[in-house]
1. Have a look at 1, 2 and say which one yields 15.8 for mean count of other Cβ atoms within 10 Å over residues 44-51, as calculated.
2. Assuming -13500 is helix-only ellipticity at 222 nm (-39500 (n - 2.57) for each DSSP H run of 4 or more, over all residues; to 500) as calculated from a single structure, say which of 1, 2 it is.
3. Hey, Kirkwood radius over Cα pairs in Å derived from one of 1, 2 reads 18.6; which structure?
4. Between structures 1, 2, where is distance in nm of label points 7 Å out along Cα→Cβ at positions 108 and 148 highest?
5. Among 1, 2, considering only relative contact order in percent (Cα under 8 Å, 6 or more apart), which has the greatest calculated value?
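No value in this document is a laboratory result; all are computed from the given coordinates. Keep in mind that what you see is a predicted model, and the values were worked out from it rather than measured. Cβ atoms are built from the backbone, for glycine too; each structure is taken alone.
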Structure 1
Amino acid sequence: MEKAKLLLDAHAKHGESPYWCAEKKKLYWLDILGKAVHIFDPFTKEDEEILLPILPTTLVEKSGGGFLISSTDGIYGFDKDFLMVKKELSLEEDNPLTRFNDGKADKSGRLWAGSMHIEAKPGYGSLYCIGEDYSSSKMIGDVDISNGIVWTADRTKMYYTHTLSGEILLYDYDDNTGDISDPRVEYTFKDKFPDGMAIDASDNLWIALWGEGKVVCLDTKTHKEIFAVEVEAPLVSAVAFGGDDLKTLFITTSMLGMSEDDLEKHPLSGGLFSYKTDIKGTLFNKFSERK
């Protein structure tokens, strides 16, 4: 099995949501429990930490500049320096038992944001689709932990992760309307917990396996795991492609719930890792905000 390279011994409490900014050639990533956004320069190896006034769970770039970050009770807008905050949309603010988790923009710029129970109890989560005017639609309910979301290059399919069941679901997707239909199980990880994921230029899925210390590549044509990358931290949370050639897979990890003994065995937990792939990846999409 190939090994990921440690980029930054960050000791993040709960690293998540890596996002490659192609214009700035920097990686943005979150420490959810540390309430911080990090900006990592892979060329200088410098990492800037910016503390936030909210618990950040997902970061998405806006097409007009700045970022959207989901939190416990909705979606917040930030400027490019994370100095200005505005609550753009309230969601589930009347439910203290849930918080937002993973989310991404689709190829037409809609934001898809999923929620989960704060103690990861099944059935409390939902998946929302948020339009350019910040109108929202609940697309899926009764979700356990809403996690990775990606779309195929031809804009006809959406993959979606149900972590506790170990299932990667496949939906037919209408890019014109944002509608999804005909859900079916694409793949099931037996006794494993798939977390965040990215999709490469051949529509293969790269999936972080929480608790397993690895990232696996799933061939969506053969429905088989074809590759795995070992990470020297068991709680692998999310992945994103980046770099000049889009062949660098950035990997976030967590220390969530780990004991002192666990951390002695796995001292690089909470670190930021990377792996150089042979195949070109794809960028995550920007949210198209109506001005």
Structure 2
Amino acid sequence: MSDTLTDSRIVYFYEAVRCGTIRAAADWLDVAPSAVSRQIGLLEKELDATLVERHARGVTPTEAGRCVIEYFREQLAHRDDLISRLQELRGLKTGEVSLVLGEGFVSDLLAGPMQQFCRQFPGIRVNLDVGSTNDVIRKISNDEGEIGLVYNPPAEPKLVSRASKRQPMMAIVGPDFPRRSHKVLTVQQLATYPLAATHPSYGTRQMMEAVEYAERVRLTPIVTTNSFAILKEFVKSGLGISVMPAFAVTAELQAKELFAIEIAHPILENAEAHMVTRVGRKLSVAANKMLQMMTGQMRAFR
């Protein structure tokens, strides 16, 4: 084993594991696949350890590889701490905040805290990545984002919830829905209407599947999508109904384009919105400011 460690080679190894294949990592890094393989090979020789297992579907890290990834993430975290301290010295005139969120949070975020944050700190760049529940958990766990906004996430020991609020799943219906005057729907009634739903990697769909299992009822959507905008348009077009928290359609509810009806089931009634960060991660000064604004201003957490 060499007495030195070339950190630049770890980037190639890290991206190969993160992307899942050598080719995908090469595309991300804008280099040839052979360059990625060569740098991983040199790193393995340098450390005298096998870091990846190659198989038909791509690459996965060995135990030694996971140790190197942990080391690399710690180095990134130390770099972020340094940048945070420098931001503080500069009075938050420059820097970046990285958020990963479910699409249902987008309008809530943009209508409130984003406006104040951008006015107060015009030199701070904000990166917003939208994804499923599983995407948010993975990216925050892997330090690919500082703060995550996620709906009813499963327990994850790598994450800590900085804020949470009960936000029940509601039946979202159009103005011509026959039961709009009713305050509550049962799961059995819900099952009689055409449904549009998200894919199984989303928290909203996972709760629907949990209700199906608990009640032995089928809630089979006729449309599945990764877009909340499509869910809204499905309902507005009179094609059927959807199920999501009310904060995801705040503007449409206020405009009376859509309406929300409670669903009588404990799984759906006790769903929660969460603001999460990785356990042990020290947020940058800018990220802390954003977190404070989101906690105080977003409907999802009020």
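1. The read-out comes from structure 2.
2. Computed on structure 2.
3. It must be structure 1, since only it matches.
4. Numbers: 1: 2.5; 2: 1.6.
Top value of distance in nm of label points 7 Å out along Cα→Cβ at positions 108 and 148 goes to structure 1.
5. 2
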